[in-house]
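Presented below are the structures under discussion, each in the form of structure tokens.
Derivation of every value follows stated rules applied to the coordinates shown; laboratory data play no part. Since this is a predicted model, take the numbers as computed values, not measurements. Cβ atoms are built from the backbone, for glycine too; each structure is taken alone.
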Structure 1
Amino acid sequence: MRKSLVALSVLAASLSAATNAADYTDGNIHKNDYKWSQFNLMYAFDELPGESSHDYLEMEFGGRSGIFDLYGYVDIFNLTSDPDSDKAGRPKMFMKFAPRVSLDALTQTDLSFGPVQELYVATLFNWDGSADGVNNSFVGLGSDVNVPWLGKIGLNLYGLYDMNQKDWNGYQISTNWFKPFYTLDNGSFVSYQGYIDYQFEMKEEYSSASNGGVMFNGIYWHSERYAVGYGLKAYKDVYGIKDSDSLKSTGISHYVSVTYKF
């Protein structure tokens, strides 16, 4: 138990320190390095578009090394290859890979101002593993911003380049957060965590809606090695698909997950 309490105390201290602006003017760009990874066994209820309910295994990872800040995950769907699954006959995998390059660390200059703690060249790649499926690349300006109560959040603005169409198709603004808000006597804690991805100015030839997106709101219990959580995701014309009777793309879905941390 002592080891668990120490680990959680270190985590709490690092979250508190993260509210301060990054400072690499001393030339030590590796002083904030860290890494993490975990397995999430998940089930989605009425996931949109299409109201698909299914199981999946998510291998999630992230960290910092010098100028690079990284987040990503790989999802594997329909683990038992159940022919009755909503994911049967569909791509088995989806991957998100989101490296950012710190402009503060790259230039060894403090670029912080106001609530903005650090600036990045932000990229994002989405792939579903099929030859003609999801193959999107995003590039833009990223930041870490300190906001009341939530603390440090990521905030990125991208342009979207569709690799299949070989053309630009609008923009996406993304934010994410992780806020521990209640600590139990044993040192474990409950957090509010989530993200927003909102696309806009998408082209008519590629999208039936010019804007749309999602907001994920999760409540999770965390210990040193495990987490258990519930998430509610709200959709509005997600991926530029206009909501219709034939394909639902606006509404609510629910997620449950059990996590093991490495």
Structure 2
Amino acid sequence: MLADLTAGAVEDARTRAADRPLEVVEKLALAQTPARDALAALAPADRVKIIAEVKRASPSRGDLAAIPDPALQAARYQEGGASAISVLTEGRRFKGSLADLEAVRARVELPVLRKDFIATPYQVLEARAAGADLVLLIVAALEQPLLRELHELVMQLGMTPLVETHDRDEVHRAADVGARLVGVNARNLSTFALDRDLFGRLYDDLPADAVKIAESAVLTPADVAHYRGAGADVVLIGEALVTSDPVSTLHAFLEAGS
């Protein structure tokens, strides 16, 4: 499934490139205002920090929320105390777009993550052109030379890579490219099964100087407390926030992670 999602995202990027070539996107990326400092925003603190996600749908859960105004959703996240905003820009299965990211960037002051299946320099450049401050790189989707190339390009453009892992080998690969933001996704992207204890099992292998992010399997404050107890600096949350009042839910989650 991950390979299919990545292939689809790359194909869609090629379609966009036919209308907006690489050199055009590169000029737009370089003309953007400087990216916000995501490492500072997500730095370890005495309480958990939250990346709140604008997410309409997923392959595992289907439709979650219509979200007619992603900028308003992000503004509610900012009001509720999120430290960064994640925007799903994949269109086929998650029903997102770069237009969503642009709208969110124009509305909030927080760092904004482009969450997609990134596998080409073009996708990285269009993320910066749209105003992204962070870019998701999924280790399982990338051979090591390409992971290193994209990681370096993200940083050259002033953004921060969030390097997502699912097992010990992938954690070591993330460390090998110098990742400073390392996520552990509890969702297996091949089977979609969830393992909330995966973060805790991998914690000792995570780079000591990296911001440690737990992803997926968060529906209640107890889930946030579980991740915080396992050592997470940051928790990335989507479904629980788009299917409830985001402000009150964020308050409860932040309290649980204090």
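Kindly point out which one of 1, 2 the value 22 was derived from, the read-out being relative contact order in percent (Cα under 8 Å, 6 or more apart).
Working: 1: 16; 2: 22.
The read-out comes from structure 2.
Taking volume of the Cα convex hull per residue in Å³ from the coordinates of each of 1, 2, which one would give 108? It would help to have the intermediate numbers written out before the result.
Numbers: 1: 137; 2: 108.
Corresponding structure: 2.
Quick check on the output: -2500 is helix-only ellipticity at 222 nm (-39500 (n - 2.57) for each DSSP H run of 4 or more, over all residues; to 500), derived from one of 1, 2. Which one produced it? Present the calculation step by step, with values, prior to reporting the outcome.
On the way: 1: -2500; 2: -12500.
Label of the source structure: 1.
One of 1, 2 was used to compute mean count of other Cβ atoms within 10 Å over residues 133-140, and the answer was 24.1. Which one was it? Let's see the in-between values first.
Details: 1: 17.4; 2: 24.1.
So the calculation was done on 2.
When you work out mean count of other Cβ atoms within 10 Å over residues 109-116 for each of the structures 1, 2, which one comes out largest? All intermediate terms of the calculation are to be shown ahead of the outcome.
Numbers: 1: 13.9; 2: 24.9.
The structure with the largest value is 2.
With FRET efficiency 1/(1 + (r/R0)^6) of positions 53 and 149 (r between Cβ atoms, R0 = 41 Å, to 0.05) computed per structure, which member of 1, 2 shows the largest figure? Please list the in-between numbers first.
Working: 1: 0.75; 2: 0.95.
Largest value of FRET efficiency 1/(1 + (r/R0)^6) of positions 53 and 149 (r between Cβ atoms, R0 = 41 Å, to 0.05): 2.
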